[in-house]
1. Quick one: distance in nm of label points 7 Å out along Cα→Cβ at positions 282 and 594 came out at 7.1 when computed from one of I, II, III, so which one is it?
2. Here helix-only ellipticity at 222 nm (-39500 (n - 2.57) for each DSSP H run of 4 or more, over all residues; to 500) has been calculated and equals -12000, so which of I, II, III was it run on?
Structure I
């Protein structure tokens, strides 16, 4: 196929510059990648070999402009690899992951190119750069140094081998989890098997069976939107145990999809990479470019919260046991019991029934609430666009405009679980905002895994589901509202422990009376969520937070222990190390890590959250303190506060050091007390 016949490389003429999904075929991706990689490398070579003296324009700006075809092809493929994969795409992913790593390494190890960047960096104070240009130069220089640009030739070669192998291992890790998730289903053929399940979950289980082509009439899969409600509502303890054990054993079942050997190799290679760069451990390397800076500061935060969280979880366990005894169940609370009895306690102590709450949270109303909140805070308007050819029929498109009516970007919502989609929820970009190549407007996608309803039925969300939607939409706003010149600073291009601030902060508005009163409406009658239920939800905001905090912290502590260990990771069994960490911190036997090592995608499917899972908690210190800024005004939609938030956080991308950005918004550094209060860990 010639490049002129490949729609990935031609002009994209669809509205909003959307990729030509209706013309794409999987066999077009590899040739498109090959062409795009070649073009990008030629552009880089021209910059590196330029006979003229380096200037910001002919070196830094030129690098920022380079690789447009690769951005477009990669933007389509890598999004599809996560949201709608198949056997062919998985094979392409396995082939391209190490190729992309090798390509990146070839650029950062180009000595001629780095000499130009390094020369500009050394002369940066004399170049007359504005603040954004200076930030781009400093970040690019740091990126090259951290990638190994200053290493000797043999070390650069080894660094390239490590990066390629890590890319391959991360891809296989992710694909193994998806394979385990696709292979499991818990059949519920009889009414007795479905005992305790609300009608909405029964319908979702029927739809899951239909989607999978299962022989059973109802199935529970390992999609969180199915298995968590099942563990909460099912009165069949034997089936809860089966489902729970399948959930926590993903990636640990032996055979071709077992991830334990992959984890061991990943940890060893990361340690070697860090040592090549002169760091004691991978955590020291990774955290050096974050707000936290050191493993010691991370551990200090985690330990500050661990004690109160564990104490609260123990009080919660006793309450669960009391209810079980009162119920006539002579049992010891096990991990597959916690969610079930916690919901029973919530109903008994707060009068809240999750099945009842879901009736007031139809998906479309929650989407409308997220959009309206952005309207009140930031002046954005969302209009659904029909007729676009997108990558799956379930995907919805919305044009976003600003206060002045001008186009801001395109937002895509991909909300329902399917077997071709990896688990979890995330935000990504098909195209990022920039001004260097013109007024480039973003195309942002939120991907979720909510249970799909049967035809003609309404998708109902739990409060946790609704928070997930608001969370990912907060990330989406970070991409949509970006207002920078240079691509490398766009949107979510910030430190890992700052990137969760816009998302976690946005969750706060879901729980406000203003939003619940207007948008929480019964899916069939349209009646608003009763005031007494709103008050009950607010009263129960910190319910079960001991459990939730402990399961999160355990994962974060294991992650930092893995990566801060300066020993020889090649000789250590990661599962033994996981067990040792949990024993050291006194992990309650009734609670399991939120992400056990063999399916810890945040940490092992790529480098994104490696030595960085703590960042959700670090950002939570920021988000609790940031929302307090609104509460202190007496108006959670205060215009002046929202304007500062937009300017210094949502629209700013990576323009500023993250500490400086937060303090510019808040007027001071954040205080940890807000986090402890939010989670109910202090009086």
Structure II
């Protein structure tokens, strides 16, 4: 466009109404970007990553359905404008300005973050979208396909597809490669995966150029994915290609990769000064490729608008965005911690306990176990691994929507046979193996949860969780928070971990590093030390997921899986009866041993519990009474209970089998100090700040039972 003159371009395969409305959405998205920069300078807006140059993604918003779940790149303004058109009762400009202004009236996140999200439009909010959302998008697509085949009641039509967009630089992220690999593997297994990946290629990762043809060369021949290219700078030219990609994905139920050409205008964000790393000539070239100029040319060439009417409309949209931003600034913002955190970790304690104590169908139980005489509560006392197995069986009966999956969990029954026989009982559609990839496992879990399933993923070892931590920290646990409770992905993640294994160890299989788990906002962490508690705890964790949408971690102490004895060989005192259906733990209550004892309190968890009981027995022979508190819940910690019992005893020893920094023990000491009960003899024991070696050398790194006994005596000045 020069001096008001517009060069004609080929019309392309697009109807006039489509072209006009798409162009209007593009202009509206652009004006929101400009408004954000103006109002940020006035401290009325708090986010300036814009969509300028990416407005071609409006084609995806127009041509997909409102019931196609969308996981969006942060440059998706035009997509959202088009999806809003499908709901005339919603106001895109008002809602977006409320989000920019961090108003509590923001319908997406309630003022917690500027996100593209909408419950009625099926846009699940993302906070960063540097590829970490791709694995859960794949999981959602697999869940839609599964629900369409197994009769599960999906919250969307069974022919829905998933839209998942991201930038070209994000293609290089490990999470993106995980997602593509999971799609390819699924297609190799003839599983439907109705997902449309949209790579919006502007040629830059902030300041780092994407090599020429890199996206095409990396993805055009990727096994299991169909590659398509569309020029997102050209609405008319790209319309048919985008439409075909969506329909192909919908009809074939197969993953499709749409490579959408875009450009980036006005920098990465408002604080990005492109002139520091891009030449003036390069920037001028980007301006010349502005998709709004191309769309204006096409609109004028068809006689749908003239340059003057385009300018008038552009100015109308500009003023509307500025005015709406000023109105949004006058709306209330979050002003209390309670209000901010409300959707993060809901706890409906009475409802959770009632759900946890609800019994599975007795007829179905007898059918699974064979007879009333073979029900687990009618059997002899058993160890931890078998009790977990039985509890999982009952939960799979109780919750038809529950799925149990992970590496080797099916026919093999897991590394430690904890899930042995469950596939035979419930079939491979409910108990199944996955890829050897923790990011995929946790992405699948979120996707299944999005579609109304109740996932129970297994992470084979605690050390392996760290490979995929962001799927829980950045994605799963943040969803309720950043959607203001509108979306949820309830799941219970089983993790085998902690130390003290004999004969098989090393730092991957004897891992006591739980700090990364405990640092995740909203995550519930349960860690049983005995079989009956494990069964009751699992019931409560599933209830927390069902009732409140919570994301939970069930940390299983490997060294206690097969433990039968407590004080001496063959005493059988670490075997317990299976708790009958209807029994469950109250959330975040510890277990007490010898609650009447007042000389010493030992606070511990997991492997530390039987150690503490043995120490208590040894001290009892010396006339010392020891109360043992098994935390059971590592997040949130039962702080009030710990403080109350500490106040009732002369001295306190905290035995943390984790590491000295970031471990549970630090949290317990802090709870005592804050409660004002740290005025008595107090000692914390933990493992060393070291990876765990093989063989007997591990005993020099892990906190020992002998050190616990010495610590108790030191506290009571008995030595």
Structure III
């Protein structure tokens, strides 16, 4: 056994880097920050540089990425797919330049191209005779994973590229007019004939705006949100089912030709980017070419502060030699090509103490945990609170009160806790348990199996009263004209409305005492409230805001239980006999009616005369059409139809729409960013279709 402490540290570093490479590249679940990982790699490089005889072929310094997953077929790359050495600031970039200048005096006269270093997943795209035939992950740099089917779902990837030039120098194209579609620069030279086999490298990512929209939709549906765009993109791209990949907002930028056979490509990186763009590949629009290294460094540094303007996550800029032949002649060291370096941005991550875990109650009743931190400065801002996403995230990361935690802040984004630094635990930190009662009203909370969110379902909870009333009066519920969000807030602030039933006891004098109310406005509002008392039972059921009960299931419930008295007395078993009502929704209904505060609201509604009884006419509906006898569930955002629009479309053709997937479901209509309904449909063997297939069924 080697007793040399430095040699032992070297082995420890290799094991640790291999572990984190596997977490990052294979599991898509890193447990440390990029900055920490970079420090490990730098330390490894320092030891190996002073002891070159200790370098082994399996050292992390000698290859990129990690072993490919066993889930996919393996693809051997035409040549190694390398990563980059890092430059942490201007001095490191100058040191890189000095090293390569000593190797070749042509570097002295070199030009440089600067491009963004996108935090995504590196992929290789193969084209034969202009047709996309295969795509793979980087893997370990030598062998990657075949993810061709998933990559085909990314609309930014051209499935066919035009032949821009032939040997006689005249421009041609695959089919008439295609060249005119490309508005980027034309190929720099007609001599660059499209190779018969072209392999290009790019970075797949999810734009920040799309990532935020995806998380908002998931949160609104009470589903688990994603931590960051990079992990989400990587996980989405490595799904075994391409249909799931197709629902994620993935795109990419291409920046390198890895292999060209039977043709020519530009020998300048700047011209190569223009050539790739002319072929139809998406390339960065912030790349610049410079005559000196200092200009390249200055431009890279401007993006440290400006990175929040980028539409994607970037952890630095890449400074490359423009002369690709010179870059190739310089070769590489270990896994790092000498012809380029990554100008890394300073990390926006710090560690601090997690003093407590607080819980906020949202306007929809969802309980959201947050971190109360020992105040710490991140990027010039003192941070005292940070998001913890959800209770599953706390459990998954094993975040505990009293932990020292790693916190990240990027631009104006709310700071969030990445995870605990477990090595410094004292042993006094205990696993966190989610609250059993609502911190705002003290009522018990709900959590259903298979769902991420925890809910307060008290109809009079002060933390969500505005949202409850706003939902109650909305068009899909009681449809009270003139009662918008501002008036709702005004009524609650004045203490006139403490639950939805109080709307029906409002008086003219009370309204006239509020700012902005005159006789006509008060009379109109009272008239709208009075008219709403005549709404059918299904509207009132939907208005109550019972978890999982939307307009469709409310209509189904009103057919089976023609009064709220009967619905309130129904058991979970009886409720599950209604189409579309599964165990979770049935439990939520029973729980809602079983709560004393909710029963008091119902008593007040009944006293006010808001107690509709369903009539037999509500049972009738379209009985014939191309979708007659079929039951549909819709999940995700469809290309052209809104949620109400697709419901009307299906019902107009004789079909039925329900809120939840069951064995009785005929089809799941799948849109972008679907929720857990997709997974349940797959588990039950329910056929999945898109909007276009749905329309075809109605045309047949």
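1. Details: I: 2.0; II: 7.1; III: 4.9.
Only one of I, II, III returns 7.1 for distance in nm of label points 7 Å out along Cα→Cβ at positions 282 and 594, namely II.
2. On the way: I: -17500; II: -12000; III: -10000.
For helix-only ellipticity at 222 nm (-39500 (n - 2.57) for each DSSP H run of 4 or more, over all residues; to 500), the value -12000 is produced by structure II.
Since every read-out is calculated from the coordinates, none of them should be taken as a lab result. Note that this is a predicted model, so its numbers are computed, not measured. Cβ atoms are built from the backbone, for glycine too; each structure is taken alone.
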